[in-house]
Structure 1
Amino acid sequence: MIATFPSLKIDIEKYPAIKKHLLSFGIKRLEQTGKEYKVNDETIKARKKTTNKWFETQDSISYWDDFSKQKIVWGEISDRTKFCIDLKGEFFTEATTFLMTGKSLLYLLGFLNSKVSEYFFSKIGTTTGVGTVRWKKFTIEQLYVPVISIDRYVYYDTIVNSIILKQSKNEDYTEQLTELNMSIYQELNLTDEEIKFIEKYSESI
């Protein structure tokens, strides 16, 4: 338990170890009054004034529950697509890890890990100082993802689940991955020449 949220209405007395740790910083630092105090000849300013309790976060964090939902997670720095799905609502604490919640996660997972996505992002994504692609949220939001029918969602759920299952068993899933990429080429109505171009790009990185 790193932070407490006002919406959870936590009773701090039920968590004596956390209370003790927080109080080690001094309640005058943690209280939400905006006041200034003199402590050992040092000026201490409390956090900004709110109606929250001294141990709670200052602002309402409405998205805190998203961390416990099923989500797509990825690391920021990579030349290859490395999107994974968390189906158990687990927590990830690495500083450059991002997450995506919502509907149609398996379809999005398939698309984001496709060769088309990899190629598109090489054109719109930012890079590190040594040229490695950075999968930043604001550039991922610029990717064009085809809107598909409900039947197609069911199809992608099936094929992506098949890939996930084979990965978990350390089985070869090349056939399913090829099918996934070919299906996405179809959704985008790419020509044979365009497909060959993207395939060649994928082989080069």
Structure 2
Amino acid sequence: MLGRMANKEHVPSLTGRLLIAMPQMEDPRFEHSVVYLFSHSAEEGAMGIIINKTIEGMTADELYAHLKIEPVARGAQPQAVHFGGPVGTDLGFVLHDAGYRETGTAVLDGAFALTATVDILRAMARGEGPRRRILALGYAGWGPLQLEDEITANGWLVVDADVGLVFEADDGEKWRRALAKLGVRPEMLSGGVGRA
């Protein structure tokens, strides 16, 4: 398998790219998921946030109340809280446009940044903070070369991230739109490994 046999020095970083779960994904937490990878290296493994699944019944206002943050500005529609992944579900992350920065913000590339501080939540509660954002609890994580093994085993496809898909698309459409970026329709995908 590529992951175990590959030289770690020759594995390209997938940081800033999207993982698209293949239809045969057996773990229901990742079924039809799209994951934004905010960290990836062969030596350290990978971390990302699922960007198309919300935590049913939870809103940002409820999270603010739990953290004793008084919301000053309320939007017309409550902001959902995303299920970022099954690891560290008590940890909060905000994936956002790179135009917003504060101490602790990790700028991932020219378009995306990640902040995991209470200060960004306070800013959001005041109606400030990043305009384009995904608020998530938890993250998806892989050990060294684990993700490479899963990609080789036909578990994930990889595609470039773009602002429209990540922040503007409806969560229910992100999986199909991510596949469409590759020119793939869901019915074309098969669970088998191999090439014609």
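The table below lists the values:
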item: Of the structures 1, 2, the one that 0.80 was derived from, the read-out being FRET efficiency 1/(1 + (r/R0)^6) of positions 26 and 138 (r between Cβ atoms, R0 = 25 Å, to 0.05); result: 2
item: Source structure (of 1, 2) for FRET efficiency 1/(1 + (r/R0)^6) of positions 42 and 82 (r between Cβ atoms, R0 = 30 Å, to 0.05), computed value 0.65; result: 2
item: FRET efficiency 1/(1 + (r/R0)^6) of positions 114 and 186 (r between Cβ atoms, R0 = 25 Å, to 0.05) from the coordinates reads 1.00; which among 1, 2; result: 1
item: Winner on mean count of other Cβ atoms within 10 Å over residues 106-113 once structures 1, 2 are ranked, highest first; result: 1
item: Origin of the value -5000, where helix-only ellipticity at 222 nm (-39500 (n - 2.57) for each DSSP H run of 4 or more, over all residues; to 500) was derived from one of 1, 2; result: 2
item: Parent structure of the calculated result 28, given that relative contact order in percent (Cα under 8 Å, 6 or more apart) is the read-out and 1, 2 the choices; result: 2
item: Structure with the greatest value (metric percent of Cα pairs over 23 Å apart, set 1, 2); result: 1
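Taken together, the values in this text are just the output of simple stated rules run on the coordinates, not laboratory data. Computed from a prediction, not measured in an experiment: that's the story for all the values here. Cβ atoms are built from the backbone, for glycine too; each structure is taken alone.
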